Structure I
Amino acid sequence: MKKRNSQAWVTREWLDPATSRRRREKCPPGTKGVKATDTFVVEWLEPDAKTGTRKRRRSKVAGTGRPAKRSADGLAADLTAHMQLGSYQPEPDDSDVPTWAAARRQYFKLELQAKELAASTLRDIGDTLDRFQAIINPGRLDAITTDVVLEFVVARKKQRGRGGRKLGASTVNKDLRNLRAFFRWCADPDRTLMQRAPKIRMLAEPKTEKPSYTEEEFAKMFEACREATLPVGLPFTIGTWWRTYFACLWETGMRRGELLHIRWSDVDLDRRCLRPVPATTKTKTRLREYSFGDLAAQHLEAMAEHLAGQELLTPDGRVFEWPHDETQLVRQLGKIQKGAGIDPSRRDLKFHAFRRTVGECTTELYGLEAAQHKLGHASMKTTADHYARVALRTKGREAVMPIPEALREKLSK
């Protein structure tokens, strides 16, 4: 057996800030100068059991800090002794060890496609895994630890977004949520692709209040629907399509995609409610009813009568036909807002602002529990945190504690 094949060594691994790539350098035995953040890897050239010649390069992550360095030195010494004495037991083939690439393929094929997620959601998850692969360049899944994820977070925060802007905590957290779901799927006991999923901590996000529509803004947008140029090929005017769509958003609080999937068989004009098919909703499972009022009822009835007169009203036909990409939907909203004179600096005043408006208004008029039921949230905390914060704070300011009678008599004197 050649001497060069009978040695194991320890390397220190770190993230190169210049290239955002992981690097390794050989380090001597001992813990002198070792930092708590240093990651150590044991490497060796595995000998073939029959010929003793080099088979392939192997590595094993020992961890971080001084304890990991001592453990790595001991493992390297044991491996060296076994190889020199001829008692070395070969590691399992790489084909038996789960890799990042193989796990990613299984994740998309077995998990995500089975859930029938939206194309935009699949694209976001794929973008996250692409970023992690570009920054970390992972190989085996068992080498991905909590420290590796932290390296990704540090590198990700240094990247820039559109227009060279610094990435916000919410953008990084979006990647972390996708990674956490992926690692938990890999560590599921039914798969055992990973022994343990790395612990992922979200970045602290500043709680900002996103805007909602005022009645005046909605009325101006309702009148400016004539500015829209899509969708085309309708049996009625484009303005009619948009006014009906806005009326349903305003009175039901539905998500824009859920409303686009509504068919005429899902519309109950007598009970004034919309019943989307669960497969077209965010939860994919729960049956929901979204009630609407006079404004949406008037426009839906007029649209149904017009289609029935042209023999185009079918139960399976969509109420809001949109043969374009959904990004065009947002652009058309921008045209309508421009025609209505809406302040362009209000960047978050998009379609989801309709849902926030319904949550705030319902909380103010009927209470938080009614808003939760109206929006279809499983948790009241979701409603309170994201859709009713302004209304709850207003109610808190208006709440006045009663004055004890004994003190009230003194005030009256």
Structure II
Amino acid sequence: MRFEACSRQAIEHSAVQNMKTDKISQGLLWVLVVSSVVLTIKLVVSYFAFGTNDVKTWMNFANTLHQHGPVEIYSLERWYNHTPLVSWLLGASTLLADKTGLSFPYVFRLLPIFCDFLSVFVIWELLGHYGAKHKVPITIACALSPVNFLVSAFHGNLDTMFLCLVLLAIYHAERGQILRSGIAYGLSVCVKIVPIMLVPLFFFYLKRRTDKAKFALVSAGVAMLVFLPYLIKSGHVMVTNIFLYDSNAGIWGIWRVIQMLGPDGLYQALRNPQGIVRVGYAWAFRLGVLALPQLLSWVRKDFNLLERVFLAFCLFLIFTPGFGVQYLAWLSLLAVAVSPILGLAYVWLGGVFLYRVYAFWGGLVPPYYANSWAYGRWGGHEKAMDIGLWLIVVAMLILFLADKQWRTGWHSHPHAAPET
């Protein structure tokens, strides 16, 4: 009798496990189908669109690279604030466009588009690792994000590419694969310098000293392999271009609130690139973005690594002194994964906002070429939308810190880095 009872329990347990496996397989199939459809539409849209004036800037940079090389460009192009890895990507894009007859804008956007596609499946794996209750709808919502669609398929920049590498770094760190995590993180910094603000989050999340050392050495080693030869040849100019770059000020977030509600003198002082108020705020912001997410993570030790990175990007978008509309993609997938209700509000309002801004810059609906140089800062309803988006980010941060119910339903036990 005892043997029969044990056998029956084993059979029932096996049946339950098989049902769970079937559900996961069906869910993954749905994610694959939706993501593949979105990918196909992105490729079609990207083929027929030119993009924003960022694409024209990239074409100018590619021409300078072809004529003068990847070292001299930092002296010749004052606004070239990109890494050597990006120079290689520009060269490869130019070569592929010449060989295939495809347009440069289309070829240049291919890698960001496919990185966005890959990011969806990294999110899927992370949600599974964290035990999310609504893994399938959350991942499908990430695949359908209009913010990511417009930034990767139209805008013409590399934001979705560095974000994919950050997600891969999180995924491997959570699985205890420190070497792979360090490589992915080091490469993300080589695409854009933005992920450097995440260094403390990764470093202090890892529990073992050997893991901390391995991550630091590998990620720094990858970055040095890319940067060092160019730093030796053109160090001062390169550092100035990359690390002291300042994006458009006063058009987003807390500065927009100061513009509307604060004294005019303060707003003008913040906008002055050489003024002590602007410079002081910029450096306080840099230090705060490095320190504050880690301090909050120490207070709430149950935050996993994805949540900590979400926290950092929230703080960035709330307090940033400079802004570009493509920055919205930094938070979009993380917002949907970590705070689905407000995350969906963020990506869909953000999608409408981006579409209207691109249409305003392009004069067409949908725009073939969105030229912010010609039309300048957006106005009208878009001004209300950007404030609305900023307020959603503020609400996400507050509710996330205050109430775990706004999170995806991950298990409530502290989720320390796994053993290797």
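Computed from the coordinates by the stated procedures, all read-outs in this text should not be read as laboratory data. Since the model is a prediction, treat every value here as computed from it, not as a measurement. Cβ atoms are built from the backbone, for glycine too; each structure is taken alone.
Consider the structures I, II: one of them gives 1.00 for FRET efficiency 1/(1 + (r/R0)^6) of positions 183 and 223 (r between Cβ atoms, R0 = 30 Å, to 0.05) as calculated from the coordinates. Say which. Let's see the in-between values first.
Working: I: 0.05; II: 1.00.
Attributed to the structure labelled II.
Once relative contact order in percent (Cα under 8 Å, 6 or more apart) is calculated for every structure in I, II, which label goes with the largest value? Walk me through the numbers before you get to the answer.
On the way: I: 11; II: 21.
Once relative contact order in percent (Cα under 8 Å, 6 or more apart) is tallied for I, II, the winner is II.
Comparing distance in nm of label points 7 Å out along Cα→Cβ at positions 327 and 391 across I, II, which structure shows the greatest value? Intermediate results must be reported in sequence, preceding the final value.
On the way: I: 3.5; II: 2.0.
Structure I gives the largest value of distance in nm of label points 7 Å out along Cα→Cβ at positions 327 and 391 among I, II.
I, II: which one has helix-only ellipticity at 222 nm (-39500 (n - 2.57) for each DSSP H run of 4 or more, over all residues; to 500), as calculated, at -25500? Walk me through the intermediate numbers first.
Details: I: -14000; II: -25500.
That value comes from structure II.
On FRET efficiency 1/(1 + (r/R0)^6) of positions 63 and 207 (r between Cβ atoms, R0 = 35 Å, to 0.05), which of the structures labelled I, II is highest?
Details: I: 0.45; II: 0.10.
The maximum falls on structure I.
To test your reading of the models, identify which of I, II gives 17.9, 54 for Rg and Dmax of the Cα atoms in Å, for residues 31-214 alone when calculated. Mind dumping the intermediate values first?
Numbers: I: 20.5, 81; II: 17.9, 54.
It was calculated from structure II.
State the single structure among I, II that was used to calculate FRET efficiency 1/(1 + (r/R0)^6) of positions 159 and 367 (r between Cβ atoms, R0 = 25 Å, to 0.05), giving 0.05. Could you put the intermediate results ahead of the total?
Details: I: 0.05; II: 0.85.
Going through each structure in turn, the value belongs to I.
Can you spot which of I, II the value 1.03 was calculated from, given it is Cα Rg over 2.2 N^0.38 Å? Walk me through the numbers on the way to the answer.
Working: I: 1.39; II: 1.03.
Structure of origin is II.
Taking FRET efficiency 1/(1 + (r/R0)^6) of positions 79 and 311 (r between Cβ atoms, R0 = 41 Å, to 0.05) as the quantity of interest, name the structure among I, II where it is greatest. Could you put the intermediate results ahead of the total?
Values: I: 0.00; II: 0.85.
Across I, II, FRET efficiency 1/(1 + (r/R0)^6) of positions 79 and 311 (r between Cβ atoms, R0 = 41 Å, to 0.05) peaks for II.
Determine which structure produced the value 1.6 for distance in nm of label points 7 Å out along Cα→Cβ at positions 119 and 143, calculated from the coordinates; the candidates are I, II.
Working: I: 3.6; II: 1.6.
So the calculation was done on II.
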